[in-house]
Structure I
Amino acid sequence: MSGRGPWRVRPDGIEIHVRVTPRGGRDAFAAGTDEHFAVRLAAAPVEGAANAALVPLVAKAFGRSKRDVTLIAGETARVKRLRVAGDPETLAARAASFYGTAP
């Protein structure tokens, strides 16, 4: 994705790529590579449990409510694309903070 990390600014928020590791022991959201954030989930990838755990984790990481986070691609893939609704500048700054950079 273009930008200073694995996010793209949109008029109504940002889109992020995350690489999910299910059964990762505990839920954690962190910087990953230039292409995606790294997410560990305690949930198994069974019957949507990992996706269900992903949305509240991303919402918490970005200081948004669960209704502001939508899985838009990669439902059954390890790399997923999500939309986080809100002020794009604030969300981009938060995304950059995971990488220790300013937007």
Structure II
Amino acid sequence: MNIGIAKYAGLLLAPGAWAINTELAQILPYVDCGAGTSWSVVASFGAAILALAGALVSHRRFAQSEPRTKLFIARLNVLVGLAFAFALLLQGAATMLLDPCLR
């Protein structure tokens, strides 16, 4: 990953993982019900791990010697990544609690 883009990994990976997980949440309950599997849970927690990885990459790519504006943007990227990771964890918990065949 390019160093310039790596600073924005939390801002790019986390919402992308959430968007893909939201689309998969519309499809996978039918697969889960028919096959008796739990791919929805795997997709949700996999996307949460991807969002946390984006936040971690963003955190590792900024140095304290950078200007305050760049530090703010880098920290904002980390917070966005963590917020989306939390939302994905909640979606994963919801898919664990709800039966996919009730849809």
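Every number here is computed from the coordinates shown, using simple stated rules; none is lab data. These figures come from a predicted structure and were not determined experimentally. Cβ atoms are built from the backbone, for glycine too; each structure is taken alone.
With respect to distance in nm of label points 7 Å out along Cα→Cβ at positions 15 and 95, the largest value across structures I, II is given by II. Computing Kirkwood radius over Cα pairs in Å across structures I, II gives 14.3 for structure II. With mean count of other Cβ atoms within 10 Å over residues 7-14 as the yardstick, tell me which of I, II scores highest. Top value of mean count of other Cβ atoms within 10 Å over residues 7-14, among I, II, belongs to structure II. Out of I, II, choose the structure whose coordinates give distance in nm of label points 7 Å out along Cα→Cβ at positions 39 and 55 equal to 2.8 when calculated. Considering all the candidates, the number was obtained from II.
Just checking, which of I, II has the largest value of relative contact order in percent (Cα under 8 Å, 6 or more apart)? Structure II comes out on top. Work out the source of 0.75 here, i.e. which of I, II gives that when FRET efficiency 1/(1 + (r/R0)^6) of positions 71 and 87 (r between Cβ atoms, R0 = 25 Å, to 0.05) is computed. Checking each candidate, the match is I. If distance in nm of label points 7 Å out along Cα→Cβ at positions 31 and 47 is calculated from each of I, II, which structure is the one that comes out at 1.3? Here the read-out was taken from II. From I, II, which structure was helix-only ellipticity at 222 nm (-39500 (n - 2.57) for each DSSP H run of 4 or more, over all residues; to 500) = -28000 calculated on? This value belongs to structure II.
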